[in-house]
1. If you work out volume of the Cα convex hull per residue in Å³, for residues 76-275 alone for 1, 2, 3, which one comes out largest?
2. Where does the value 15, 33, 29, 21, 2 come from, among 1, 2, 3, when P(r) over Cα pairs in 20 Å bins from 0, in percent is the thing being computed?
3. 1, 2, 3: which one has helix-only ellipticity at 222 nm (-39500 (n - 2.57) for each DSSP H run of 4 or more, over all residues; to 500), as calculated, at -9000?
4. Looking just at mean count of other Cβ atoms within 10 Å over residues 68-75, which of the labels 1, 2, 3 belongs to the structure with the highest value?
5. Looking at structures 1, 2, 3, which one was Rg and Dmax of the Cα atoms in Å, for residues 236-323 alone calculated from, given that it came out as 13.0, 39?
6. Using distance in nm of label points 7 Å out along Cα→Cβ at positions 108 and 428, single out the structure from 1, 2, 3 with the greatest value.
7. Out of 1, 2, 3, choose the structure whose coordinates give mean count of other Cβ atoms within 10 Å over residues 28-35 equal to 28.2 when calculated.
Structure 1
Amino acid sequence: MELLEDIDKDTVDFADNFDGRLQEPVVLPARVPNLLVNGSSGIAVGMATNIPPHNLREVVDACIALIADRDLSQEELEALVTGPDFPTGGLVCGRDGIRDAYRTGRGRIVMRARAEIEEDPRGGERIIVTELPFMVNKSRLVEQIAQLVREKKLTDIRDLRDESDRDGLRVVIELKRDAIPHIVLNRLYKHTQMQSTFGTILLSLMDGVPKVMSLREMLLHFVDHRHEVVVRRSEFELGKAREREHILEGLKIAVDNIDEVIRIIRGSRDTDTASSALQEAFGLSERQARAILDMRLARLTGLEMEKLEEELAEVRARIAELVEILENRDRRMALIVEELEAVVEKHGDERRTEITDISARGFNMEDLIADDDMVLTVTHQGYVKRIAVDTYRSQRRGGRGLQGMSTKDEDWVEHLFVASAHDTLMIFTRRGQCYWLKVWEIPEGSRHSRGKPIVNLLNMDRDEEIAAVVPVREFSEDKYLFFGTRNGVVKKTALSAYGNIRSVGLNAINIREGDALIDVRITDGDREVILATRNGMAIRFNEADARAMGRATEGVRGINLRGDDVVVGMVAVIEDANLLVVTETGMGKRTEVDAYRLQKRGGYGVINIKTSSKTGKVVAIKGVTDDDQLMVITRNGVVNRQRVDEIRTIGRATQGVRLVNLDEGDEVMDVARFLDDGEDELESELQAAVEEGVMSPEHAAELSATSDAADFGADWEEGDAPEDDGS
């Protein structure tokens with residue numbers, strides 16, 4: 001009825017209906033901006049409109065604000081109308097689509113069901129859906145989820161129930177015990193109508209012409225429409241009031257001269273004669289005379305005569321009010337505001353749809369991937385794969401190890417490292433180029449599989465070799481990348497300089513001919529750095545000795561080399577860490593960092609390990625602590641995982657101890673430092689991992705909450721588990 005109010009007062013134009021037999025209003029005199037409040041959807045020839053519903057209170061507040069200040073900015077309007085308000089509730093993801101729709105008339109609004117994760121009384125967890133996106137049918141959604149479960153596209157759902165009743169919607173999705181609820185929920189958003197899109201088109205007919213309008217234009221047109229309705233209504237009511245005043249004035253004359261009026265009427269032959277006589281006798285109009293003749297005798301009582309005078313006074317007051325309304329625009333606008341406020345008081349309610357800051361730039365596949373630790377291996381010929389870290393069970397020092405990768409005779413594993421699935425891998429080549437790749441984008445393989453060519457995953461030349469892979473969570477301005485090359489050159493550059501990810505890669509460091517990049521580390525700008533050479537030399541210096549440079553630069557001298565010696569490893573020292581040295585033949589040792597005197601960069605360094613035919617040349621150095629674990633990988637693909645605290649700490653100029661027994665013709669190629677899952681001293685170790693840059697603070701916080709069940713299982717298999725004490 002609010003839409004039809006005053007339609008009988010000439011407030012809108014009427015036109016012929018489709019067959020010309022009837023008249024219909026061209027537009028309704030609506031007291032509320034119905035096009036926005038209730039929305040609209042339709043398709044015509046070559047055009048379409050799709051206007052979402054909005055909250056009555058918000059839209060009316062915006063209209064009132066525009067009436068108060070017609071120059072109100074778009075931003076101020078958007079603060080009042082925060083977004084669509086769908087009757088089914090739900091969530092709107094992000095504000096970009098809303099902003100586009102309100103400013104240009106077109107926008108893509110992403111809607112999601114409201115779902116909560118709660119504990120299942122029978123164990124495990126479950127997802128409770130209580131609100132759906134606009135225009136999504138609940139029964140079809142439940143059937144869609146069930147179909148995906150049957151097709152094994154959603155494998156973590158144990159049961160599905162519709163518990164909706166008169167109190168509201170409730171769909172229960174029970175999960176399996178090992179399911180990760182957030183990942184299941186994200187899969188539901190991706191594969192079902194629990195996430196849908198409302199393509200907003202604010203198109204409407206303006207004076208018979210279709211036009212796509214902004215929010216501001218639509219609200220202004222409504223205000224102007226209401227102003228026109230008020231003007232036409234006031235003019236209509238003024239005309240009616242003046243007509244009534246005219247009649248009442250005639251009746252008053254008749255009452256004041258009632259005896260003469262009665263005489264004239266009794267003396268007249270018929271009604272027309274009486275009307276003419278009254279008009280001539282008292283100067284009345286035909287309408288006044290007709291009203292006198294139609295007057296009942298009861299109107300001649302004293303009480304009725306008083307009412308007649310009161311009505312005449314009221315009509316004259318109403319006429320004065322209508323004249324004021326028509327002469328004063330501010331009065332008309334105030335009247336519009338009063339009527340809008342009355343509608344809100346009667347029909348307004350609270351917002352149902354929540355506007356969230358969740359990104360609406362399409363679905364992110366990363367949300368579907370569990371953020372687990374992964375072991376990544378890269379072969380000499382560029383084959384890469386990722387494996388869950390628990391594939392490799394702990395072994396004792398000196399064991400042979402597990403077969404970690406099958407390779408061809410002419411290929412071998414060159415790199416092994418541990419990262420989280422959501423980390424961004426910065427991949428640096430020997431030539432100094434940098435590429436980016438998400439860990440989860442690397443194909444997952446079995447322990448014996450060969451992997452996939454990394455050139456198929458990156459836009460890089462086939463003859464480029466991988467020098468370093470650095471896992472990164474955020475490209476912070478207060479972190480640095482520290483580079484080391486084969487010829488002893490080092491360079492420090494802000495990590496933020498590499499945050500502009502390009503599919504074709506970029507030049508990370510200028511490499512001279514005959515040199516090659518060997519390693520890259522994330523630092524905080526004030527770490528100590530150790531460079532170690534193949535012939536057993538090492539230098540320790542503060543990275544502050546190397547000033548920060550731009551991205552496309554060469555760097556400065558880190559260590560001076562003798563003869564054919566080259567740098568084989570670089571360590572950014574962490575607190576309480578020792579330096580681990582590993583040689584080709586599987587020998588290794590731990591040495592206190594303080595055993596290496598602090599020097600200025602550019603020196604020759606000191607003896608790191610005494611190399612001989614027994615030890616072979618140095619292949620790797622690592623900064624380790626007692627609670628770390630190592631993964632040692634050989635040319636033939638054998639992987640050995642062992643605890644660092646089983647490796648004796650000895651002097652600097654020694655040969656070390658046996659770390660791994662090698663098959664004939666095999667040799668150690670690389671070593672990775674891996675954080676132990678045990679909880680003893682875990683907080684300090686996690687902090688060390690964060691400082692070294694191998695783990696983000698968020699990931700460290702996640703790991704700090706895990707148990708040591710994996711290590712207990714490994715110890716049990718080895719026969720070393722403690723007796724059951726009931727804990």
Structure 2
Amino acid sequence: MRSSPLVLVVVLGLSLAAPAVAEAQPWRDARQSPDRRAAELVSAMTLDEKISQLHLQPDAEHQRFVPPIPRLGVPGFRIANGPAGMGPADDKPQKPATALPATMALASTFDTGLARRYGRLIGDETRALAHNVSEGPDINMARVPRNGRTFEGMGEDPVLAGTLAAADIRGIQENGTIAEVKHYAANNQETNRHNVDERIDERTLNEIYLPHFEQAVVQGRAGSVMCAYPKINGVFTCENPALLQDKLRDDWGFKGFVQSDWGAAHSTVGSANAGMNLEMIDGTWYGEKLKQAVLAGQVTEQRVDQLLLPRFRTMFAFGQFDHPPVLTPLPTAEHDAAAKQFAERGMVLLRNEHAQLPLDPAVRSIALIGPFATKAKTGGGGSSAVIPTSTVDPLPGLRQRVPGASVTLDDGSDPARAAELARGADVSVVMVGDNEAEGKDRPSLALDGNQDALVAAVAAANPHTVVVVKSGGPVLMPWASSVPAILQAWYPGQQDGAAVAAVLFGDVNPSAKLPITFPAADADTPANTPAQFPGVDGVATYSEGLQIGYRWFDAQGRTPLFPFGHGLSYTTFAFSGLSVRNTGDGATATFTVRNTGHRAGAEVAQLYLGFPAAAGEPPRQLKGFERVELAPGQSRRVTIRLDARDFSVWDTASHAWQPVRGGFTVQVGDSSRSLPLRAPLVRR
């Protein structure tokens with residue numbers, strides 16, 4: 001499918017340049033279209049000037065930076081990391097920004113409105129800190145839950161990731177910041193990430209690893225795409241014409257620019273002809289080598305122009321020539337409040353036996369225990385790390401919420417000592433987690449150190465034990481059945497202490513759902529052989545095909561610890577009255593959700609589709625969802641619409657989506673393993 005041309009969501013009050021300047025340099029005339037302005041500018045540039053704009057030029061103070069060309073009025077171009085707040089950019093030292101909860105927490109909300117506000121905050125701060133581009137969102141599928149960057153992504157389902165990414169991108173771009181969706185494509189492991197060759201069959205690539213990028217481009221209208229490190233079927237992505245030209249531009253109608261990951265370019269002629277527009281790090285391939293390739297006739301100067309035009313067109317469309325971003329103070333109080341709400345809405349209540357949560361505000365003593373109880377977990381490691389503008393640690397967060405209670409802190413380094421503290425408290429809150437980081441994968445999903453022993457010891461000492469898990473993805477929980485309550489907080493960001501306290505004490509009723517399956521053991525994951533991950537002789541074979549995440553658990557008949565889509569509330573809900581019908585090329589499913597409990601809350605209604613057996617699809621796959629807020633006793637009819645694509649599979653003979661005919665099953669409920677409503681639907 002094709003999108004309409006890239007447009008700026010918000011008009012930035014463009015003003016006309018002085019008449020004399022506009023006449024001499026017509027690209028400064030804001031009355032002209034972005035396409036015409038870009039073409040006029042490029043036609044006025046020398047070859048050296050063109051090449052200078054095709055790669056970054058880091059220096060002592062700037063890293064992600066393309067210098068200006070004053071004689072032509074070309075502003076400097078600054079790029080910042082940004083999946084969960086403005087991270088490392090070109091600043092030395094790095095400027096503080098709001099450290100938002102990890103993108104995995106955003107995915108857990110299943111909330112497009114909140115995703116747009118999350119993106120808007122990132123876009124506003126990126127612009128306020130004088131940068132043009134926010135490198136994010138990161139939407140690679142969580143094929144391998146041990147991936148060190150799982151926390152940066154949006155889980156294991158392309159429909160969920162694509163829908164939220166499109167909303168996130170629209171938010172980022174509302175005020176003129178360019179979003180850069182990454183890492184295109186299938187950047188699914190850190191081990192050997194620079195050179196791994198991922199062997200992915202055509203159907204799997206198109207059904208699992210590309211649809212969410214298509215949504216980011218077509219629905220989100222991302223201004224930029226980052227091409228990734230790996231090879232796909234033998235070709236590096238940054239010099240892969242099938243991905244950069246055929247799929248991205250020809251099929252999806254992408255009008256923006258493609259930037260390489262940090263050092264992901266591997267050629268001059270190949271990258272140029274494939275359509276990589278901007279080389280990140282320096283001019284290794286797009287500097288002098290590109291000039292020589294042009295002089296030797298290996299790359300035409302017209303091709304150089306074609307590489308420049310998309311970025312300039314995008315900058316013009318986003319108002320970045322007429323109103324370049326300038327350093328502006330951040331509204332820290334407003335953004336602190338937003339960060340707290342994002343964290344609260346992203347926490348998943350995994351277990352709550354005997355209504356252990358919410359805690360009673362009249363509690364007299366709390367034992368706060370664990371290595372993740374000592375300070376705020378503001379995010380994961382690597383290029384997405386944000387220097388927070390402020391932090392709320394767990395201890396002050398709890399003390400502020402229950403000032404009349406005695407809250408005692410123990411770091412959990414000695415389980416016996418921690419158990420003794422817990423034994424004398426009304427409630428024990430144990431905070432455990434992991435430290436995911438770019439550049440390395442986790443050796444296991446097990447918590448490191450003595451954390452499992454710590455939870456077991458504290459739970460044995462105090463039956464009123466709540467475990468708060470701060471992890472970037474799934475962790476193993478051998479103690480899960482021995483504790484009454486488990487709250488998955490992900491990496492909560494700079495408002496960690498305040499947000500966790502608000503959920504524990506019921507100021508916020510949890511409504512988030514798991515965007516990724518939690519297995520009971522390391523072996524209970526799809527890519528569980530060396531050939532699949534990390535690969536053998538530099539080749540990772542995607543032999544599991546379409547069976548990623550919950551699709552694999554369902555197809556293999558395995559029971560997860562906690563399934564995809566799972567998440568509890570402090571109230572209860574019921575589903576009823578499912579009605580499905582065909583509507584032309586698509587279909588609609590209508591049903592009722594009712595709050596059957598005694599407090600207001602939100603449920604995420606999830607629709608899964610089962611294909612006819614002959615189609616060769618996994619047992620069920622998410623096709624739609626809606627977050628529904630309900631007062632006690634309130635009901636609401638919900639309609640989820642499906643289009644023709646939802647009933648299609650990728651056909652390798654025609655290299656296109658083809659509709660499937662026959663009997664489908666529409667399934668509705670509150671997780672991939674809790675689907676009380678089912679109805680047949682025949683497609684002819």
Structure 3
Amino acid sequence: MFKDYKKEYLMKDIAAGIIVALISIPISMGYAQVAGLPVIYGLYGSLFPVILFGLISSSPQFVFGVDAAPAALVGGTLATMGIASGSAEAMQLVPVITFMTACWLMLFYVLRAGRLVNYISKPVLGGFISGIGCTIILMQVSKLFGGAAGSGEVFQLLYHIAGQFGEFNMLSAAMGVGTVLLVLAMKKAAPKFPMSVVMMVLGALSTAVFHVDKYGVKLLPEVEPGLPHFVMLDFSALFRDGGSHFLDLMMMALTIALVIVSSTLLMTNNYAVKYGYKVQNNREILAYSLSNLLAAFQGCCPLNGSVSRTGMADQFGCKSQVMSLSAGVVMAFVLLFGTGFISYLPVPVLTGIVIAALIGILEFGMAKKLWHADRMEFFIFMGAFLGVLILGTIYGVIIGVVLSFTAVVKRATIPPKAYLGMIPGRDGFYSLARSRNAHSIRNTVVYRFSGSLFFANIDAFQQDIENAASPDVHQIIVDASGIGSVDITAAERLVLINENLRSKGVRFYLTEHVEALNDSLRRLGAGSLVEQGVVRRTISLALRDAGVERPYPLDERDGVHPDARVIEQNDQLAEFEWAFGEEAEARMEELAKEVGRKMSEEDTYNAKDAILEAERNTAWGRIGLFDEEELLDHLKMHLAEIAQQSHHDPHEIEEKIEQRRAVVEQKLQNLNPEALKLLKKHRDELARHYREEKNKADD
């Protein structure tokens with residue numbers, strides 16, 4: 001932990017530790033209540049187990065302690081078993097669950113199961129944590145206005161909240177809801193400010209000065225000062241009701257252990273990547289296990305990594321686990337000399353602090369991002385979320401894992417694929433869908449399939465091949481550079497595809513793949529593909545075998561003969577279309593606006609250099625000549641805006657744009673008149689589109 005430690009880190013680590021300890025006081029007490037324990041056990045769990053974690057962990061900055069997910073899982077289990085929160089039975093059973101969790105974690109350590117985290121997708125984890133967070137919020141919300149905590153899943157909780165309105169206290173509601181709003185507002189306005197600590201102090205002062213308890217506001221019970229003491233675990237709790245809950249408790253402990261490993265390791269490794277250091281996953285699991293083992297013998301609920309408190313420590317410049325040691329010292333001081341304030345804390349204020357913290361762990365931002373980026377992953381997130389919310393934690397995990405497995409199968413079944421062509425004057429093959437200058441080779445289909453071929457996707461592969469085999473196609477060439485393996489079903493089907501195509505007079509080839517694929521084909525009984533020359537090292541060799549010689553004859557595209565196209569050089573490719581696909585036009589418009597803003601920032605500029613300098617400083621950077629020709633068209637559409645922003649003469653700016661266009665067109669000297677006509681046509685269409693959009697905006 002102290003390797004390469006620098007003395008200038010010390011004050012930052014101590015300051016971060018003090019802040020973490022102060023924030024942990026209200027949060028850990030609240031989570032202890034969620035887990036069914038008296039609030040003091042939240043402080044116990046934030047002392048020696050946290051120090052032990054700091055001494056073992058290979059992460060220099062991650063915070064470990066009493067946290068939301070394990071507390072909710074334990075609290076939900078107690079509710080299912082009919083055990084009242086804070087009861088003697090709860091205090092007997094919770095540390096046993098913590099002990100079982102520690103044992104599962106130790107088993108993970110022995111089996112070196114740190115790699116398991118790689119098989120839990122972020123949507124599953126995000127949905128699971130969000131479901132737990134919402135469940136706890138619903139459990140706690142009635143305590144904001146003077147009611148009692150609820151239990152169960154979403155429908156039982158909503159019914160419970162409605163039933164608690166008979167206990168409604170206006171002052172409690174104002175204090176609880178006000179705490180939530182103030183903590184969230186300050187978190188957004190000043191993330192470093194420990195507002196939850198301030199609200200805890202204000203809550204205690206409201207009792208000491210105004211005696212809010214006399215107006216029906218509930219307070220936390222008194223607790224005795226002193227450090228935590230060791231407790232003997234009573235395993236008879238496992239066999240309550242004749243042992244009917246033993247297996248359920250074992251599975252719950254396993255679920256908690258998986259949540260601890262997955263969520264904490266994922267975030268620990270995220271911080272490691274961010275700051276360029278390495279963590280030892282298995283050593284981290286050992287730290288989780290031993291810290292939870294110590295927590296069990298102090299009567300605490302299971303502990304987990306805290307994303308919110310780690311973020312706070314990071315904001316205060318934490319550099320090492322000296323932070324955890326200093327946090328432990330502060331917590332020891334509180335337990336020895338500061339527990340008297342606990343009985344002054346209003347329940348709605350503490351509940352508000354906990355709910356605000358829980359809102360921070362909700363991953364709905366991830367859900368929104370997934371909705372726009374990948375609907376399948378969005379449904380995985382929602383499956384795990386709704387599974388936890390409606391059916392319970394274990395079912396949420398099962399649903400999320402099943403949906404993740406389905407997504408993996410779907411991706412393997414429908415991998416990326418494309419039909420390829422050539423750009424005149426360039427070597428190589430390009431996607432016809434993403435390169436407007438690419439033309440297909442006459443009487444030839446070049447098909448790229450980027451995924452291993454196996455029983456689940458060979459039908460789709462065959463369907464694409466058969467659909468492409470039109471009467472004028474003489475050869476079908478598969479770019480198999482992305483095919484790393486085949487199974488026996490795919491190998492046998494490839495033989496049939498070849499035979500069917502040959503019977504129709506169409507040659508079939510597999511090209512560009514690794515040599516090991518040929519060995520697999522022979523082993524799987526498809527050696528005839530190798531022996532008959534169906535496999536070829538390159539697409540060019542396959543074309544040569546089919547009798548197609550260089551220069552390859554290319555088809556017309558969109559009424560344009562390939563000879564009218566640009567003889568492309570490296571900087572003349574239509575790169576934006578390749579990068580953005582259907583969004584290329586919109587992205588070019590954004591780039592034009594950005595270049596326009598950069599141009600307007602120049603006090604003086606000469607001729608083409610203004611455009612070039614602005615272009616270099618955009619988010620994208622320099623673009624090729626082909627794209628620059630289109631960029632100049634977009635810039636002219638925004639001429640008035642650029643002139644207004646820069647206070648330059650619009651005619652002067654237009655002149656400079658045209659000067660640059662002349663340079664670009666000079667460099668594109670291989671264009672013939674027909675291609676120039678196409679560029680002009682595109683320019684006119686762009687101008688017409690701009691006028692139409694402007695008219696709509698004016699209307």
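1. Details: 1: 268; 2: 115; 3: 195.
By volume of the Cα convex hull per residue in Å³, for residues 76-275 alone, the leading structure of 1, 2, 3 is 1.
2. Values: 1: 13, 30, 23, 16, 9, 6, 3, 0; 2: 18, 50, 27, 4, 0; 3: 15, 33, 29, 21, 2.
Derived from 3, not from the others.
3. Values: 1: -9000; 2: -6500; 3: -19500.
Computing helix-only ellipticity at 222 nm (-39500 (n - 2.57) for each DSSP H run of 4 or more, over all residues; to 500) on every structure in 1, 2, 3 gives -9000 only for 1.
4. Details: 1: 10.6; 2: 15.0; 3: 27.6.
When mean count of other Cβ atoms within 10 Å over residues 68-75 is calculated for 1, 2, 3, structure 3 comes out on top.
5. Values: 1: 13.6, 43; 2: 13.0, 39; 3: 16.3, 53.
Computed on structure 2.
6. Details: 1: 3.7; 2: 2.3; 3: 4.4.
Largest calculated value belongs to 3.
7. Working: 1: 20.2; 2: 16.8; 3: 28.2.
Answer by label: 3.
Where a number appears in this text, it was derived from the coordinates with a stated rule and is not lab data. This structure is a prediction, so every number in the text was calculated from the model and none was measured. Cβ atoms are built from the backbone, for glycine too; each structure is taken alone.
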